[in-house]
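Right after this note come the structures.
None of the figures in this text is laboratory data; all of them are computed from the coordinates on show. Bear in mind that the values here come from a model prediction, so they are computed numbers and not experimental data. Cβ atoms are built from the backbone, for glycine too; each structure is taken alone.
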Structure I
Amino acid sequence: MEKVKRARAHVARLDLNPAQMAVLDGQAHTARALWNVLHEFTTFRQGRFASPKECDAAIRKARREIEWMGQLPAQAAQAVLKTYRQAWANFFNPDHPAKRPTFKSRFRSRSRMAVDVPQARDLQISRINRRWGAVSLPKVGRVRFRWTKDLPGITKGGPPGRVTGARLVKEAHGWNIVFRIELLVSAPVAHTGPKVGIDRGITVPLALSTGQHLRHGLWLTGGQSERLLRLERKSARQRATREKGDPVSNRERRTYDQIARLRATAKRRAVDWQHQSTTDLARRFSAIVVEDLKITTMMASACGTVEEPGVNVAQKRGLNRSIAGEAWGRAVELLTYKSADRGGLVARVRPHGTSQECHRCHTTTAGSRETQSRFACKNVACGWIGNADTNAARNQLHRYNSAAGRAVTGRGDSGIPGPVKRQASCSTVSPAPALRAAA
C-alpha cells in the first residue's frame, strides 16, 4: 500500500527548575527583540524590503555587537528570520487570513514567548520511564518532559516516522515543548460511512442531523469559577487605585497571572473536549456538512458611533463572548484534517435561512421558529415539530446533497458558482491548522 508523509505536532509539558526557566525566559525575550529588529530593518527602508541575505547579515552583525543577543542560539535566531519572512508571505497571500506583521510587545498578553529548536539532532530525545522523557535544549541542558504519547523514531515499536524539530512555548502554567513530527502512514482510502450535517450553537454546541446533540459541562468547577470571579474583582480594584500611566505593581501582576492560569485550565479542557468530539465524528461519518459562517463578522461590536450609538450593546457583548467560548472555527479546523486522514471531507454550505426553513417541506414560514430550541412548521400540509438545531443541521445536509453536482472542489476559491464550498479533499488537506494551533 502506498505510503504518504503526514506532518503533525505533539505538545508536552516541560519540568524546569528556576534556573532553566530563567534561561528560557531570556531566550524568548531575545527572540522577540530580534523580531522587532528585523521588522525595523525590513520596513524602515526607502523603496524596497530587505532581502533574506541582507537580513541574515544584519542578524550576524547584531549577535557580534550586542552582547545579550548571544543568549539566543544561532539556529533559533535563523528560525526567527524564517518565521518573519513567512509572516510577510502569508500577509501577501490573498487566500490567507494573516494580518500585516507588526512589532511584538514585551507583555505576554500581546505576544507569545517562544523559542525554536529547528534541528532534531540537537534534542537527543530519550525515555526515562513510563511517565517521563528527557530532551536536550540548547544553552539550557537536559530537561524532563511529560511522556503522554510515543514519538516516532524514539520508542521501540512506535509509529513509523521521525521528529523533525521542536518549538518551546510559554503558557500560563509554564513552558511546553511542541514536537514537529513527520509520520509515514498509508494513503487514506475513501470513507464509506454516512453523511451528517452539524449545526454549531451555544446552548447546544454541536447538533447533528441524526438527532444527536453533543454537549459539555462547565469548563471550571464551582470553586474555580468563584475564585476566578474574586480575582477579576480584585484586579478591577487594583486598576482603579493605580494612576493612569503608572507601572503595574507586583501584586497586581500576580493577580493577572492567577487569572491567566485559571483561564488556561478552562481552555485546555475545552480543547480536549473538541478533540475527542471531532475525532469521533471524523471516524463515524464520510462527509460532514457545516455552515460557511463569517464568524468575525458575526462577532462585530454593537457599540456604534457617537452620532449613532448601538442598542443592546451589553447583550451583544455577552453573545460575542459565548461564541468565542465555543470556538466554532477551531472545531471546523479539527474536523477538516481529521476527516481527511480517514478519507472523508468537510463541506461548507450557505448559512442563509437554515434555521427558518423546514427540512421536511423546505418552506420558510413566519413564526415557525417558535423558541430558541423549538421549531414548528406552520405549513398546514407538513406541520413538523421538533428541535430547531436538529432542523437546521438537516437543512445543511439537504443543501449539500442537492448541490453535490455543483460543488466547488479544493478550497472553494475557483470562481465556480454554487452554494456548497467543499473543504479540501484527502489528498490536498494541509496539516497547517493543527500546527498553528499547537505552535
Structure II
Amino acid sequence: MALSILAIGFTLLLLLGVPVGFAIGLASVATILFEGLPLAIVFQKMVGGMQVFSFLAIPFFVFAGELMLHGGIAERIVRFANSLVGHVRGGLGMSNVLGCTLFGGVAGSPLADVSAMGSVMIPLMKREGYHADYAVNVTTHAALVGALMPTSHNLIIYALAASGLAAVSVFDLILAALLPALLLTICNLAAAYLVARRRGYPTHGAFPGWAAVGRSFLAALPGLLVVLIILAGILSGVFTATESAATAVFWALAVTTLIYRSLGWHAFMQACAKACKTTGVVLFLIGISSAFGYFMALYEVPQQTGELLKSLSSSPWVIFLMVNLLLFLLGTFLDMAATILICTPIFLPICQQAGMDPTQFGIMLLINCALGLNTPPVGTTQFVGCAIGGISVGQVMRSIWPFYGALLLTLALVTFLPPLSLTLPALFK
C-alpha cells in the first residue's frame, strides 16, 4: 500500500503539472505519514544526499558552460565549422551539426548548446532559404551530443547515483562517452546531409582553402582546448575529475576575458545568476531523489521490477530492449537529472544481472535522457529551438524522423555493442 501511495502520488502530481522535485518530495512525505515514520527522515536523506564532495564538480561544470555561452566562443566555433563543411550541399546544416558538437564539448550542456548555437545558426539558415523545421531539428539534435562530452555534469550525476550500487569511475565515464559522441555526430551529419539532398538545399560557395580553415581553427582553439585540458589533466594525475571542473572554470574565465576579451561585466553576472539557478535546481533534485531512493530501496522496487522483466523474458537482449523503452517513456516526462537520479537505482541492478557493465549502462541512460530532451511533453531543448526558429513543436515533429533515426541507431549500437563504450576505459586501466 505504501509503495502504491508513493508511485500513484508521484504520477498524479506530475500529471497535474507539479514540478518534478516537488512531486517527488510530496509523494515521499505522503508515504512517510502513511507509515507513521518521523518526517525528519525525508530531510535527513535530502541533506545526506547533497553532502558529497564530488558534487562540487556540478556547479563548476555548470558555471564553466555558462561562461562559455556568454563569452562569445560560439561565434568563433561557427566560423570554424562553416569554413570546414559550409561548401557541401546543405552546408549550413552540416556546419550547424559540427558547431553544436564542438560547442557541446566546451559547454557540456544540450540546453546551453541550443541557446548559444541556435540563436546564431537558426536565423542564419532561415535567411539562406532553409526551412525552419530543418534548422531546428539539426540544431536540437546536434546539441544533444553535449550530454556525452567530458564537461557534462550529467556524467557526474550518474556516477554518484550509481555509487551505492556499483563502482563507477567518472574518468571511465568520460572515456566511455567519447566514441558514442563521435558516432552520434557522424549519424547527425548523415541525417542532415540526406535531408538536405532530398529537399534540394544549395551549396554555399567554394571551399575557402585550408589556410582559411586553419585561421578559423586557431581563432576557436582557445575555447576548444578545455576538453583536452580536462582529459590530459586527469590522465596525467595533475587533478581529479572533481578538480577538473574548477580548472574548466578558470580556463573559461581566462579565455573569455584575457584572450577573446568578449566577457563583459553584465554577461559575467548573467552567467553567475544562471549557474546559481541551475545548480540549485540540480542539487535540490539530487537531495529530494535521495529520499525517494530510500523508499525504493525499502520496498525493494529494483528487485520487483527485475523479477517482472525476467518473467517476461530471460534473454538479456530483450531485457535491455525493454529497459530502453521504459527509460524512453520516463524521459519524455522527466528532465535529464531527474531521470538519471530516479531510474539508476531501479534499472542499473537489472541490467547488471543481465550482464551489462555499469559504465555501458551509464552511456545508454544518458542517450535515452538526451532523446527525452527532444520529445514532448518535456522536450526542453526542442522547446528552446522552436522558440528561436518561430515554429510550432507539431511542425518540427512531422520531419524529425531522420534525426530520431540517428539517435536511435547510436542508442542501439551502444546497448548491444559493448566495445563501443568500454574499449577506451579498458585501454587506460
* Structure fact -> Computing relative contact order in percent (Cα under 8 Å, 6 or more apart) for each of I, II, the value 15 comes from structure I
* Rank structures I, II by percent of Cα pairs over 22 Å apart, for residues 105-320 alone and report only the one at the top, that is, the highest. => I
* **Ranking I, II by distance in nm of label points 7 Å out along Cα→Cβ at positions 177 and 201, the structure that comes out highest** => I
* **Structure from which 0.25 was derived, FRET efficiency 1/(1 + (r/R0)^6) of positions 89 and 281 (r between Cβ atoms, R0 = 35 Å, to 0.05), options I, II** => II
* With helix-only ellipticity at 222 nm (-39500 (n - 2.57) for each DSSP H run of 4 or more, over all residues; to 500) derived from the coordinates and found to be -13000, which of I, II does the value describe? -> I
* Among the shown structures I, II, from which was the value 26.5 of mean count of other Cβ atoms within 10 Å over residues 113-120 calculated? -> II
* Structure fact -> If percent of Cα pairs over 29 Å apart is calculated for I, II, the one returning 59 is structure I
